[in-house]
Each structure stands twice: as structure tokens, then as C-alpha cells.
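Chemist: The next part holds the structures, each set out as C-alpha cells.
Values quoted throughout were computed directly from the atomic coordinates according to the rules given, and no laboratory measurement underlies them. Please read all numbers here as calculations on a predicted model, not as lab measurements. Cβ atoms are built from the backbone, for glycine too; each structure is taken alone.
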Structure P
Amino acid sequence: MINLSTLDKLIILFYAIILLSIGFWSKRKSDSSKLDFLLAGRNLNLPLFVMVTVATWYGGILGVGEFTYRYGINSWLTQGFPYYVFAILFAVFFSKKIRNTNLTTIPERIEQVYGKKLSIILSFFILMIVSPAPYALMTGVIFNVFFGVPIWIGIVLGLFLSSVYLFFAGYRSDIYTDVYQFVLMFAGFIALLFFSLKNFGSFNFIKENLPADLLVPFKGISFGYFLVWFFIGLWTFVDPGFHQRSYAAKNEKVAFYGILISVGFWFVFDFLTVSNGLFARAYLPDLENPIYSYIIYADKVLPDLFKGLF
């Protein structure tokens, strides 16, 4: 269990209160129509589109820490680069067409082309794709590590905090809470990198304390291994989140440029996550379970207040 100061606990409490407040406040802007509930009235402007797209793309952040701890910069090659490629291809070939259909879901499009029966069958596969199970488990683990509660209670709390407002305000509440979390995700990892550099001087600390293979592309992984991860990125084309944001965009230009700009933010955030993951490996070379690398490293490096922020 990580030791949190009273200040850090208060920050986490305020985070939850603000998150719920934003979610329920969004109801005031809703007109209670189906279109507003599902797509926020198709009025998603460029800044909102980008922040929502960036924030929702990162879920299994503990897994990123573990992958970086084990494989070094190959984490970026397998978990970052492929998705840039396929997201750009999605923007170029699909985003404008999807927006111009004026539909609300992927199954609606399937029904138009192939009929209702296949549309219903596909809906079950989409449900599997968007399942929050891995993210709920990660949240449960975080609650367990920070507060000592059983993982199942952490899962329930995480699901409650991240979804209760959706039943009242729909996609609009998701948009504004994602904006809030966009700010916090960057603030947390920027703070961790800042204190890493403050404590260890420079990135030379990584070079001096890591096995050389972790800093060389394709060292420790085969090209076939890379290709498998690369083509897993193809799921971007059928990701319901990408389609929903394209449907919700104010116009086709927002859908197109929003995804391209998001790729730039992903690159920056990936730099932050991989850099901090490498610092964690350099400083804590003998972790038994690297899934906790970010959490344990942050506990060692960050001062009070910033732990709660992270």
C-alpha cells in the first residue's frame, strides 16, 4: 500500500467531487433528445474533439508502465507508433465519410448495407470491443494499492465514479469529464517527469542505469513480434469511440483535423509515459511486479500534493 498524506487524500477526494459535479452539471446543457444523449447534438468543436479523443485513448496506463519497464523504448514501437499510423489512415479515408452519413452508431450503418440481422449480431461484437472490464480492473488495483480496499470494491467505486452521470446527461457529460481528465493526465505525468529530472539531473541517468538493450529499437523483440502488435492497431478502424466522435463532430473538417491533431498529443503523452517508465526502471531495477512501476516510482519521487495529482 502506498503512503498518502492527508493533503494527497483530499486532492483525490476533490478530484472525485469535481468529476461528478462536471458530469451532472452537463445535464443542464442537454435538450434530452436522443441525438443529444448519444452524440451531444453533433456539435463537438475542434478543441473538445481533440481533448476527448486523446483522453479516451489511454485506459490501461499501468500496462504501459509494465511494458516500458520490461521492453524499454520498444513499448513506444508496439503500443504507440502503430496507432498513429492507423489513426491517420482513419482520418484520411473514413472520418469525413462517417460524419457525412449523419448516423449515430456502427450497427446503423451495417443495417443500411447488410440488413438488421447482421446489425444485431455485430452489436454483440462491438459490446465486447468497448467492454470496460480491463479498465475497471485497473481502477480496482489502484484503489487497492492506494487505500487498501479489496479490489472488487475498487472496481465498483471506479465504475460508479466514471459512469453514474452518463445515465443523466449522456455523451455530453462524457465530453466535459474527459476534458477535465485530459488536463489531469498531462499534469500528472509532466509533474512526474519534472521531479524525475530534478532528482536525477538529466536523461543521462536513464542511459547510465539501464541495460543498453532497453534503449535500442527492436532489441529484445523479434520483427514478427512487432508486426503482431502493429496489426493489432488495425482495430482503430472499428473502434466505436472513433466512430462516435466522428459522428458527433460539428462538421467533417473537425472530424478530420481533430484526429490528426490528436495524434500529435498522443506522441507527446507517449513521450511522457515512456520517459517516466524508463526512469522507473533505472531507479527501481528489481521490482517483482512491474505493473506497479508507475505507482511505486511516483511514491518514491513525488512530494506531497503531487502524489494526489498523479
Structure Q
Amino acid sequence: MFLKTPILNQYERYILEVAGRYEMDDFDKKNLFTSEKGLLGEEQFYERIKDCSGGAKLWDMRLRLNGQSQYDFIIISNGKIMHFDTKYYEGQYNYVDGNFISENGYVIHNPIALQTKQHMRLLRFVDKMGFGYQVLSFIIFVGEQFNVSGFNGDKRILFDKDINRIVENLNQREVTSEELGIARIFADHYDHKGRSPRIHYYPFSEMKKGVKCPKCREFLPSVPKTAKKVKCTCGCEMTKKELVRLAFDAIYVLKNSGVTVRDVVQFTGVGKTLVKEVLGKEHHKLGTFKDSKYLPHKVDDFFIRENEIEYTKKKYDEEFYVL
């Protein structure tokens, strides 16, 4: 059971939404690359473990203890609190002095060093809360096309093939109320105060219009007037009302100001009548007639919403964990 799914900050939401609509500067492109790679690895791991019967699971945790640490996944099961830091890379890499170096010279710098810092902070949090659970931390390279030579093994580093073993172990038992209670305490301590870069807003009027699929983030096809639903090439399907809601969220992020009926019609191809109905019922209206603009009812909460995806003792253990 997942008790928590990702919370994207305002900057992350913006650059992910701008991608494919407008030519970003090098700073935003670099951060976009990092965000997309991170999300891709996390989503693949999530899809593999989401239906497991055991373990109370949290996706995207940020804790503050002498600084903030971010944890991709935390799974509480069978007396253990396990942290999985997912990484998505493809191609051939060589392992040299703790670094992973690709054939074209790209370097994944000593991932164990950062993970050790995260692990120690997680240990302190668990001790402070008095959970009495063993803490284990792993780096997991997600993706079948990732190959490494020169790597002699480290129990803290896992690969795509190891996910099947994790799934099998989690399915050996049901999640307990105690595990769920600990997971809720983690969620209650989520640190919302993480820093993010200032947003450089690009001209909305010059951006490519359209709505992106919430699953694969590719642009959805245009909607025929007679169609009741729109279907993405990845198989994700939604009603026109759901499409209007997605469009509103995207436009509000891109404009950083009120959304008009015309904006949504241009992004979706959905008729004005349905757009007005959805916006009128679900959002705060400013102005009258053609000048009307719509805002989220709670603007302050807009960027810290969680996505509900439904597809909704002081050293490392020397042995690989057994759930």
C-alpha cells in the first residue's frame, strides 16, 4: 500500500510543462533532464512494486534533520525500514573508484557517498522516533539496458534484475497496522520547505498548445467533436471533463495567472459549453462575460497537491536483507 506519492515543487512542474512547448535556456534544460530522468526511474520502480501485498510504502519523502534529505522510496516491512534511491540510465558503463563512467565519458559521481549521508540522517530520524526498526539503504539502477563492467558487487547497489526479488519478498506477507502507522508518521514529517530555483517564465502566447498525458507526458491527440473520450498512444484514456481539468492545471502553471475559457478551448478542442461548466463548478471565477478568468479555489495549495496514482544498528547490514 502506498500512503504517499510525489509532490512536485512549483519549478519542477513548470519546466516539465514547458518541455516541448518552448525553447528553454541551458539552465532549465539541465534541470529538466535531471527531473525527467529521476521521474522515469521512480515511475518504473513504482509500477513494479505498487501491487505488492506487503510493506507500507512512501514515494518521495523529504526529511529535515541538520539539513534536508530526499528519499525516492521508503518501504516499511517485517521490522525493516528500507530506503531505495532509484536511478535510470542506459548503455554501457565502467565502474572505476566508486564512479560509473559511460562510454561517452558521462560520469555518475560516487553515488554511495551521497547515499551514506542520507542513510545516516534516516538512522537519526528512526532513532528519534523510537521505531526500533532496522534501517537499510540501497541504490537501485532501474532499466534493463544499463550494463556495468568492472563492478565487483556492493550490497548497497542493486540492479533491475533485483526488483523481482524485492517483489517476491514483499508478497510473502501482508502489510500490518504497525507498519502503516510508522509510514503515516513519516508522511506527517514531510518537509515542504525544500529550496527550488526561481522560475523564469517564458511567453505563454508563443508556446505550443495542447495537453500532456499524465502517464507518459507526451502530447495527447486532438479530440474529435463527436468523441466522448481521448486516448493517448500509451493507452491512457480520459473523458473530456478530465481533459479540461488537466488543461486548466497546465495553463495555470504556464501562465502563473488566471485561466480563460478560450485558453482551455485552444488547448483541448473541447466545446465552450463543457469548458464553462467544468471551470464554473470547480474553480474560482473572476470578472464577467468575456473577461472572466478562473483560479484554483485554494491557490496556495495548488503546487503542493499529491498525485493520487491509481494504475490510485549504526552500520550497514553486512547481509542482503530478507523481508
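Chemist: Here distance in nm of label points 7 Å out along Cα→Cβ at positions 11 and 227 has been calculated and equals 4.6, so which of P, Q was it run on?
Modeler: That value comes from structure P.
Chemist: To test your reading of the models, identify which of P, Q gives -10500 for helix-only ellipticity at 222 nm (-39500 (n - 2.57) for each DSSP H run of 4 or more, over all residues; to 500) when calculated.
Modeler: Traced to structure Q.
Chemist: Let me ask something else about it. Could you tell me which structure in P, Q was used to calculate distance in nm of label points 7 Å out along Cα→Cβ at positions 259 and 275 as 2.9?
Modeler: The structure behind it is P.
Chemist: Assign the value 206, calculated as volume of the Cα convex hull per residue in Å³, for residues 99-250 alone, to the correct structure from P, Q.
Modeler: It was calculated from structure P.
Chemist: Here is a further query. Matching task: -1.04 is the computed value of log10 I(q)/I(0) by the Debye sum over Cα atoms at q = 0.17 Å⁻¹, for residues 27-170 alone. Pick the structure from P, Q.
Modeler: Q
Chemist: Match the computed value 1.11 of Cα Rg over 2.2 N^0.38 Å to one of the structures P, Q, and report its label.
Modeler: The read-out comes from structure Q.
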